[in-house]
Structure P
Amino acid sequence: MSAPVLATGALLAAGGVALGLRRMDYERIPAVAVLSSAFFVASLIHVPAGPSSVHLVLNGLVGILLGWMAFPSILVALSLHAVLFQFGGITSLGVNTVIMAAPAVVSFYLFGPLVRRGHIMGIIGGFGAGAAGIGIGSLLVAAALVSTGESFAGVAKLVVAAHVPVMVIEGIVTAFCITFLKKVKPEILEVGK
């Protein structure tokens, strides 16, 4: 990625992390830690798909459960990926954080109210959050690639296309997680209400 894309990503990530930390209280730190680890583990399994790779991320679920706190949560997980496994890298950490955390926050605002309603609406909201998390993330990857240079336009299209099946799978996984949480610990879904 070009220097302007990396710098913009770093600035946006810093703003998102600052806002997330400002909204975090001490009682939520264990939830943030657990969701960071869930994001970390889920995104470790990479399946090659053309010039990129696809994997579950759970950023829609992280967004529903944490809101703006998704930024610091995802930053921690991505930092560990970069340091321990050389996934993503340190220089692109800001861009990667925005690509994963911004869709999480969008999912929080778009689908959070649905998730907190009845059973059927919770399933629909969970599916929407999971699918949107991956869909918006893949569009942000495409935008970062095209912003780097027009020569990446073909790759950007392939990245978005490769993530369409993952959107469906992530939506189903997130819907199941939301249904489970509504039964065993419904108060965890009340963040930002």
Structure Q
Amino acid sequence: MAGMPTSQRDQLMVVAGVVAILGAVAFFFLRYGPEELKLMGTRAHIVLLDESNQRAKEFIASGSVVQIEEESKRLEENLDLMRTLIPAGNEVPALLDQIFGAARRTGLAFSSFSPAAIVQGETFDTYRFRMSMEGSYHQIGELLTAIGSLGRIIVPLNVALSASTATAAKVTRPEEQILSASFDIQTYVIRPAPLEDR
């Protein structure tokens, strides 16, 4: 074969040259290859950050930030209002006292009152009470109005009215029919945060 070294010395020189070239290439890739890959990754990350910053600048320039701030303020005000309407757990007995007081003022007497089991929720616990009474339509309406006018959220549910056979209820108008009313009242109480979240 022409051009191939024939002497052993020339062959060793070619092999040594090829090994030196391969060694230099291997050294370059081992030494600078990973650094170049990191550098390429960093460059790509910088390009993404620049694009994200550009989009944020365009978003701010369009005035959307002001809208988001206004919406955030409105939602915060709604949350504050909800906090004033939702009773704390220790307020429930006082709310029940207010309901009993309103019933006495309208001339109603409870014939039964029973609490239901507390339903625990993720954010709120639900307290429900079943009650029944005897009185005129107007007296019962006044009591339901008083319950709806309390400073906290208390909802009358499952209202049932029927003609009563009792005559012991105090009515302000003798011509009014005595009714037997039964309904549930329901309120929500914010669950206390677990100790580890405080």
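To which of P, Q does the computed value 13.0, 40 (Rg and Dmax of the Cα atoms in Å, for residues 103-158 alone) belong? Structure of origin is Q.
So mean projected area of the Cα convex hull in nm², for residues 15-94 alone, computed for just one structure, reads 11.7; which one of P, Q is that? Here the read-out was taken from Q. Out of P, Q, which one gives 25 for relative contact order in percent (Cα under 8 Å, 6 or more apart) as computed from the coordinates? Comparing all candidates, it corresponds to P.
Give the label, chosen from P, Q, of the structure having the highest value of FRET efficiency 1/(1 + (r/R0)^6) of positions 39 and 71 (r between Cβ atoms, R0 = 25 Å, to 0.05). Top value of FRET efficiency 1/(1 + (r/R0)^6) of positions 39 and 71 (r between Cβ atoms, R0 = 25 Å, to 0.05) goes to structure P. Structures P, Q were compared on FRET efficiency 1/(1 + (r/R0)^6) of positions 55 and 183 (r between Cβ atoms, R0 = 30 Å, to 0.05), and the highest value belongs to P. So helix-only ellipticity at 222 nm (-39500 (n - 2.57) for each DSSP H run of 4 or more, over all residues; to 500), computed for just one structure, reads -24000; which one of P, Q is that? Structure of origin is P.
Of the structures labelled P, Q, which one yields 2.2 when distance in nm of label points 7 Å out along Cα→Cβ at positions 31 and 79 is computed from its coordinates? It traces back to P. Using P(r) over Cα pairs in 10 Å bins from 0, in percent as the calculated read-out, with 10, 38, 37, 13, 2 as its value, let me know the right label among P, Q. Derived from the structure labelled P. Between structures P, Q, the calculation of mean count of other Cβ atoms within 10 Å over residues 7-14 yields its largest number for P.
Values in this text are rule-based calculations from the coordinates and carry no lab data. Worth saying up front: this structure is predicted, and the values here are computed from it rather than measured. Cβ atoms are built from the backbone, for glycine too; each structure is taken alone.
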